[in-house]
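Please find the structures below.
Any read-out appearing in this document is the output of simple, stated calculations on the displayed coordinates, not a laboratory observation. Predicted model only: the values in this text are computed from it and were never measured. Cβ atoms are built from the backbone, for glycine too; each structure is taken alone.
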Structure P
Amino acid sequence: MINHRKVAVVILNWNGALLLEKYLPSVIRYSAGPGVEIVVADNGSTDDSVATLRNDFPEIRILELDRNYGFAEGYNEALKEVEADYFVLLNSDVEVTEKWLDAPLRRMESDHRIAVVQPKILDFRKRDHFEYAGAAGGFIDKYGYPFCRGRILNRTEKDEGQYNHPSPVFWASGACMFVKADLFKENGGFDPDFWAHMEEIDLCWRLKNRGYTIWFEPQSVVYHLGGGTLNYNNPQKVYLNFRNNLLMLLKNLPRKDFLFYMPLRIILDGVAALKFLAGLNGHSFLSVLKAHAFFCCHFATFYKKRKALLPLTTHSSHKEIYKNSIMFRFFIQKKRKFSELHYTL
């Protein structure tokens, strides 16, 4: 542990009393130490989350938000009340392990350019496999589709030590994200308009555009249940993923790529919508249409955000952006593992 730095482990909770009872004990057990504060920010829960915290976990600091702000703005609101050098943003359905804080904090302390670090995220149910939300660090392809080392689209790999080396990545999962507090705040935190999903990718992209780096640190291991709030096939989750991906591209694509890749991405989303329809998945089809309707209606607002960010951009080319199409490689070439992409970092 880095004793001269203050670390705040912050869990955003919404109606997760049962999750807190199950997963918070590991956080308390393995996070104790000088300079470490554990905070649960309750996002306007209507269950007995706050009462559970007060009765069963009196050592935890509780922040009660006045309503449900969503994941993105909820964290922004909570972190206004937290003073620390490092924020560790942790989902309420994550089990941590011994010394899980140490290696990521050492990694961040080693280089002032490192803004964010993600540990190895394994599946709580299938503990020798990577978990969907983050796995061994995130990437995007040239069209903005996210994937991970250890997880391509919906296929996760078994952890056989193949990613047991620290590495720069493009994004870190919001399920467990170590971030330097000053950089989080200086860069506006999460975009509140995202509500939930991909807000961490947007933040990492903004940080990378300003010359900072994002790292994966395998010496730290956590186990994520996943789908604790919305399961992966939920129509609202589909809507947020498609909508926020478009908004993220609009904000962050460099000038040289914007006019080419933005229209192509819209076309590819149309293909995805038709695929949902052909598979008789009407809810997901409508979710994609709804996402694009929002994008069209709010284009001007997010274009203003883009114009505000462009002058801050010092680095527009990132080797962690895959120069091929992950969809083509997955569906046409049947590449199911990160190693099969022959992706050199």
Structure Q
Amino acid sequence: MKRVAVVILNWNGKKWLEKFLPSVVNNSNKELADIIVVDNASTDDSLAFLNENYPEVKQIVLDANFGFTGGYNRAIAQLEHEYIVLLNSDIEVSPNWIEPIIRLMDSDQKIAACQPKVLSYNSPENFEYAGAAGGMIDYLGYPFCRGRIFDTFEKDNGQYDDARRVFWATGACLFVRTEVYKNMGGLDEFFFAHMEEIDLCWRMQNAGYHVWVEPQSKVYHVGGGTLQADNPRKTFLNFRNNLLMILKNRPLPHAYLIIFARLILDGAAGIQFIFKGQYSHCLAIIKAHFTFYRLQFNYLGNREPKRKLKTIHSRSILIQYFLQGKKNYRDLF
């Protein structure tokens, strides 16, 4: 059996497979990795396209759309490879994109997850939103990246080309140890999509594992292939899942102190949406909070011990970015 399974989740994404699967097939070491497309009950002719053009690519066909989380969990449960790569279908990979990360993870058994450098497919000189050069999070639960803070994207000038420990690795191209993934219960399926990889990386760190970025590996991501940024559903999932993630992974009662602060800050975000005339996004935030308050008790039982993680940014990224004008990652320290 090959050591690596590159797993691409597909739902009505024939156009992405046509465009980006060739780079995965051509740039992946065939002695090292299997390429597997997991289909979330597509209704287009994705599978016919694969059968006709890529018979060497393995398929796992699901009988319903289980979302990002459920689709990957059901597929990975069937796999026994040492490493799994969760790869978005809208990513172009570069030559030699697998080997540097596998070498790094082989060197330290505590590295449970890792990502490559993620650049924008449409603006290749810039970092991409989902992961950039490694994901971080502040103490209030706001994610950001080396190379991307909120909607500010840095140019890649090699300033973050060092392999290093980070807080989270992007789900757009996520390398994980299969055994650890399964032992952790995989992605939280209730999340469906958005924040699920941050939650997984947080749980891994609470269990004593590390998360890294290896920029010697490089990929190019289109982004927004599932839900566009202007979709209120995306706003709802981001806000709801962020609150659930904090409750799951922070010690009590500290988690509730952060959630109270987020009630105020998320309210301010909702007011901003009103001023912009984006009323549906404001309603999505309100719905996210009420849904969280209803669901919180499902996550309070059988809580595993939580750790005080050094990888959590000790300052408020909101204050640094909006009040102090620190737009680049290097300016934060």
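Any idea which of P, Q comes out highest on distance in nm of label points 7 Å out along Cα→Cβ at positions 5 and 29? Top value of distance in nm of label points 7 Å out along Cα→Cβ at positions 5 and 29, among P, Q, belongs to structure P. Of the structures labelled P, Q, one was used to calculate distance in nm of label points 7 Å out along Cα→Cβ at positions 93 and 125, giving 0.9. Name it. Value 0.9 for distance in nm of label points 7 Å out along Cα→Cβ at positions 93 and 125 corresponds to P out of P, Q. Comparing distance in nm of label points 7 Å out along Cα→Cβ at positions 117 and 325 across structures P, Q, the highest figure is found for P.
Calculating distance in nm of label points 7 Å out along Cα→Cβ at positions 45 and 301 for structures P, Q picks out Q as the one with the greatest value.
From P, Q, which structure was distance in nm of label points 7 Å out along Cα→Cβ at positions 85 and 149 = 2.6 calculated on? Computed on structure P.
When distance in nm of label points 7 Å out along Cα→Cβ at positions 221 and 261 is calculated for each of P, Q, the greatest value falls to P.
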